[in-house]
1. Rank structures P, Q by FRET efficiency 1/(1 + (r/R0)^6) of positions 121 and 201 (r between Cβ atoms, R0 = 30 Å, to 0.05) and report only the one at the top, that is, the highest.
2. Given a computed value of -9500 for helix-only ellipticity at 222 nm (-39500 (n - 2.57) for each DSSP H run of 4 or more, over all residues; to 500), which structure among P, Q does it belong to?
3. Using volume of the Cα convex hull per residue in Å³, single out the structure from P, Q with the greatest value.
4. Which structure, out of P, Q, was log10 I(q)/I(0) by the Debye sum over Cα atoms at q = 0.12, 0.25 Å⁻¹, for residues 193-264 alone calculated from, if the result is -0.33, -1.14?
5. So relative contact order in percent (Cα under 8 Å, 6 or more apart), computed for just one structure, reads 12; which one of P, Q is that?
6. Kindly point out which one of P, Q the value 0.00 was derived from, the read-out being FRET efficiency 1/(1 + (r/R0)^6) of positions 57 and 185 (r between Cβ atoms, R0 = 41 Å, to 0.05).
7. Output the label of whichever structure in P, Q has the greatest value of distance in nm of label points 7 Å out along Cα→Cβ at positions 9 and 209.
Structure P
Amino acid sequence: MAKNTNARFNFIEQLVWWEGQINTTHLIDKYDITRTHASHLLKEYRQQYPDNLIYDKSVKAFLISDKFRTSDHHVDFANYLNTVAPSEDQFNSKLAICALEVEAPLRNIHAEQVRPILKAIREQLAIDIGYISLSTPDYLDRIIEPHALVFDGLRWHVRAYCRKNTDFRDFTLSRFNGEAVFEGKATSTAQQDKKWQTLVDIVIQPDPRLTVKQQDIIANDFQMQNGRKIINTRVALVNYLLLRLRIDGYKNIPEEQQIILTPECQKRISQYLPR
């Protein structure tokens, strides 16, 4: 199989596995090809893998079959996000999913959990789905309006408006379960999520308890300029960033701490930190 065709077959399989369907528009948006070319590509794929797709006239798309088997492509969630990631000139296309990390998560993610969430994000829908948390260990139905995915370095989260709590918050992706029911169009938008739309500078510096030479090493590690590194992030992601940088707490040994927030930054972002 030609390398170009193999890559496009990979795209088809990733999209079908995680979203449950594909049509010619997906291929047109991704590869900037004609509808005829896209139809031919889907026909070619179906000829090689006849049991994978079923055409549904009601939605004008090929749906995933119960007999679906991948060819030689690895269908993990990170691969999916890498595959569908749009180029800069495609970012406003229907393929664009707002996901801030694409590394493989350590938590278990099932396609059945992800498909309705992705559909809700793409089509701006509300979704009723079971969810558990440490405070409520039994599954309870939540109606949420998701608009983005976030990877914090350990697990995936869904950023969504919660109708129960009437605010925007994060939900751990692996904790959704049960059959999802779509509840029509979302009443909220990402633009209304103030913590998502607001950007803030996180400024780090070497731990001043280190020797000057040790501080120079740390500054070089983090590509600091004048002993400072500025990281621009969304307010909604501040806590995840601090955890990722391992500066969510203060360690007694400076060699373990290595970096801290500048005093000015600590004061500025204190309103966004857990209390």
Structure Q
Amino acid sequence: MRNALTGVERALFWTLAFAAFAAAAAGLAARAVDHATSGYERARSGYAIVRVLAPDGEAGLEAARAALQHAPHVTSAEPMTTGRAAELLAQWGGSRVSAADMPQLRLIEIDLAPSPPRTDVSGDIVAALAQGGVTAQVIEAPDQGGGGWAGRMRMMAFWGSIAFALVMAVIISLGARSLAARRRELVTVMTDLGATRGQAAGRIADEAAILGLYAGAVGGALAGLIAISLLFVATPGMNVETLRQMILPVDFAPILAAPFIAALAAGAGARAAAGYFHGQAARLG
């Protein structure tokens, strides 16, 4: 490896490392988008508003709140204040609304526990409220809308990172051809000694693959270190324990894949170039 990092090979090594770093960074960015959209979907599906229809007045709100304490799927319930309503309207409508101008509200915000698919959460809560003598309507986030947007963002990030990684693999493959060019005399000598195309190209491809493996490992490690540093800088209260809970095993995939993709791409590029030089040497010989 020491000889591989001298002269032009050193520049080639860092070129391959940068390409691997860019590919791994794109993969980590896609994972970050996946985390963000998954968190958004969890928050979206874990929130609903109860609209109390009867009884009227504060008695209806208190009865609904008491019934919600024992309702299925509900983890917390708080009546919506005028200040909270004004804040939500400002977020949705873009203009500030005075809390003093808000009418009396008969709404209760509830947080929902995760539930299996196809569970009639609204129906279960309405039934629990009815048992408490309350007629109400449960308003959940619609299935279409923001949730579909999150899924599209996740798919765009995933396929975008795959496409970018393929571009970086092509760059690594083209860069590795320069190593074959520097070993052209070796290929010529091996051809004169009777080496086949596969033997000569394989010798150069192995060297390029090892170089790509090390470069990919360095590039992937740098991408991982920078990603962790950005998490600590951008996330308030981030610590090692929080980081361990946040990161999933699949999040390491871009880092672990970088060395192997770089090795395969570098080996393929060098093999193709060395095979071409072997053919030229064989014709001249």
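Computed from the coordinates by the stated procedures, all read-outs in this text should not be read as laboratory data. On a predicted model such as this, the values are computed, not experimentally measured, just so you know. Cβ atoms are built from the backbone, for glycine too; each structure is taken alone.
1. Structure P gives the largest value of FRET efficiency 1/(1 + (r/R0)^6) of positions 121 and 201 (r between Cβ atoms, R0 = 30 Å, to 0.05) among P, Q.
2. Label of the originating structure: P.
3. When volume of the Cα convex hull per residue in Å³ is calculated for P, Q, structure Q comes out on top.
4. Structure P accounts for this read-out.
5. P
6. Q
7. Across P, Q, distance in nm of label points 7 Å out along Cα→Cβ at positions 9 and 209 peaks for P.
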